[in-house]
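Pasting the structures in now, so scroll down.
No value in this document is a laboratory result; all are computed from the given coordinates. Everything numeric in this text was worked out from a predicted model, so none of it was measured. Cβ atoms are built from the backbone, for glycine too; each structure is taken alone.
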Structure I
Amino acid sequence: MYKRALILESKKLVPLKVSFGGTVRKPRLEVQVLKAIGEEEKREIRNKLSWIFSTNEDLTELYTFMDKDPILKEVKQRLYGLRPFKYSTVFEGVIKSIIQQQISLLVSKHLTYRLIERFGNKALVGEEVFYEFPSPDLLSNATVEELRRRGLSKQKSMYIKDFSEKVARKEFDPKDLKESTSEEIIERLTQFKGIGRWTAELVIVTSIGKDALPADDLGARRAVSKFYFHGRLLSGNELRRFSERWGKFKGMITYYLICAERLT
């Protein structure tokens, strides 16, 4: 079950729940919207959820490519139908990627929840609370000390506040990155304090939907090392060179390998 509030273009905050049905070959999202909305708003929610859950992503070409490699073919068969989860907005992806720097995914999820609980917009349905990710305005108005009380380091708090301020002042619009190439996105994002190549590549993968590979990510290095190098841990540069054989599929293939490694 996935639950959250989504902020629409109309600024309406809509609480909803998503459960998963259908089959592996024909998955279906079953959405329960807990607020009265119009037809246009329904279409907007449908598009947002399709983006988040990658339901419109055609895996045919990827799977044809994976079938040429015995290791990838086996991974594909184990995880058939797997689609990546993406963040609702690029802004959300940037903030979550900053939080995730140099800590485990489990810890980053805990810190993210604390941030959302304190600064996110809330919708109440009975006694149940639904949160939307904090807006740039809300995070830009938070002090560094308030962010630190959510468990974030001083540096990450400063990075989050600095980026949020620039977005809130309309000096930078994260949505514009969707029209750029991966290298252009990396170049633009790394101009901000606290955003290096790894963080920018993670934003591309989780929030923009273009192919990229955060090669310095420990989870990615460990997964590829397990399946192709008998566990010898690759460096980021070694992984970048090795993954070139996968061309435009390198990001998706690495995602599949990470998921497969966690299941073993």
Structure II
Amino acid sequence: MVVSCIMPRWLAHCVVVLAFAALIGLAFARVDSTWNWQGVWAYRAKFLQGFCVTLVVSLSALVVSTLVGGLAAVMLGSRSTLLEAAGRVYVEVIRGTPLLVQLLIGFYVVASAVGLENRYVVGVLVLALFSGAYMAEIFRGGMAAIPQTQRDAARAIGLTPWQSLRLVILPQAVRHVLPAVAGQFVSLVKDSSLLSVIAVSEFTLAAQEVNSFTYSTLESYLPLAVGYLLITLPLSSLSRLLERRFKYEA
């Protein structure tokens, strides 16, 4: 006989979080070091500035990458061989090369060639292009998951290709791609830490600078982890909310 223990979802989450916090607390209690929180606290303004920069850059890149990914997905599904080839080359080149290299080439080569000197704009554009390649495949897969009968039905009632895409295909595709899109958004936020290589004063660079000032590594990087959680957890929660909103019975 199997006895099932059912508890409210919120209570289960609280139990798991408390257990995880207790394990982390025990691990830190065994660390043989003197904490220097006072020294790190003196640089709280730098942390706050870096957090705000990361938040703005990440949200800007999220919006732009969604547009880029949508456009690239349309190109991948285009009947024009030239557009399809352009979309495929873009996706494969971006996904096949490291973001670090793309940032260096994007700022020191491409941006210099066109006279763009704003590191923040370059960072947002490179992050958006990087994430957009992954978003394109996510969107393409979501649209490909829609049965052909749906497209045939839209054509049968006289909808134009654009109307079929907007009114029939996209609403169903959104439900399929939301989990993957949320995961990509979270990855993009964490990838923004690489902007420090082009001297963008974001959150990770702030932690590195505080560490160099105070020689307090753990005290400098623990706020970094908490700050990223403050950005990524709401994104995950929003994704689950949208999933419930778009859910319907087949």
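Brief remarks follow.
- Answer label among I, II for the case where distance in nm of label points 7 Å out along Cα→Cβ at positions 115 and 211, calculated from the coordinates, equals 3.9: II
- Distance in nm of label points 7 Å out along Cα→Cβ at positions 107 and 123 derived as 0.8 - corresponding label from I, II: II
- Ranking I, II by mean projected area of the Cα convex hull in nm², for residues 83-154 alone, the structure that comes out highest: II
- Comparison across structures I, II (criterion: relative contact order in percent (Cα under 8 Å, 6 or more apart)) gives the highest value for II.
- Top of I, II by Rg/Rh (Cα atoms, Kirkwood Rh), largest first: II
- Computed 1.1 for distance in nm of label points 7 Å out along Cα→Cβ at positions 195 and 227 - originating structure among I, II: II
- Source structure of the calculated read-out (helix-only ellipticity at 222 nm (-39500 (n - 2.57) for each DSSP H run of 4 or more, over all residues; to 500), -24500) within I, II: II.
- With respect to distance in nm of label points 7 Å out along Cα→Cβ at positions 67 and 131, the largest value across structures I, II is given by I.
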